[in-house]
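These are the structures, in structure tokens.
Just so it is clear, none of the values below were taken in a lab; they were calculated from the coordinates. This is a predicted model, so every value here is computed, not measured.
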Structure P
Amino acid sequence: MEYTRPLTAIRKFCLACAGTAAAVKDCDSRDCALKPYRLGKNPYRTPRKLTEEQKAAAAARLKAAREKATKK
């Protein structure tokens, strides 16, 4: 069994329930607990706030990982 991310599973459920992506977007169900997550995003997640030093460190790690991946 392959792992599916929870938000992806919720999105698939909503597509099966509503039928089309447009219908999912316009969903007016009031009793569905999944409604806030229907578009495949978590509306309650706050964006990360990184300092310039953290951004530079993350960019360096990404660059090193990409270089390592291309050497294989």
Structure Q
Amino acid sequence: MPKKSQAKQGGTASSRSAKSAKASLDQFKMEAASEVGVDLSGGDNGRITSRQAGSVGGQMVKKMVEKCRKDMKSK
């Protein structure tokens, strides 16, 4: 259980880090969705089709692979 001082500061360092990571991942997902023409702005994305969800996920993977290849070339 977090100490009272940690609770006042917004939780533990790991919980703040997890929130930051989630926000970054959500932003990345929104960018990928925009690139493939899928609207995720509604908040509840249960209304998108499996095909649309797959397109967003595929675009995310494509961008991650491109970044890794770029990073490996620069080493």
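Any idea which of P, Q comes out highest on percent of Cα pairs over 21 Å apart?
Across P, Q, percent of Cα pairs over 21 Å apart peaks for P.
Can you say which of P, Q returns -24000 when helix-only ellipticity at 222 nm (-39500 (n - 2.57) for each DSSP H run of 4 or more, over all residues; to 500) is computed?
Q
If we compute Rg/Rh (Cα atoms, Kirkwood Rh), for residues 13-52 alone for structures P, Q, which one ends up with the highest value?
Evaluating Rg/Rh (Cα atoms, Kirkwood Rh), for residues 13-52 alone on every structure, the highest lands on P.
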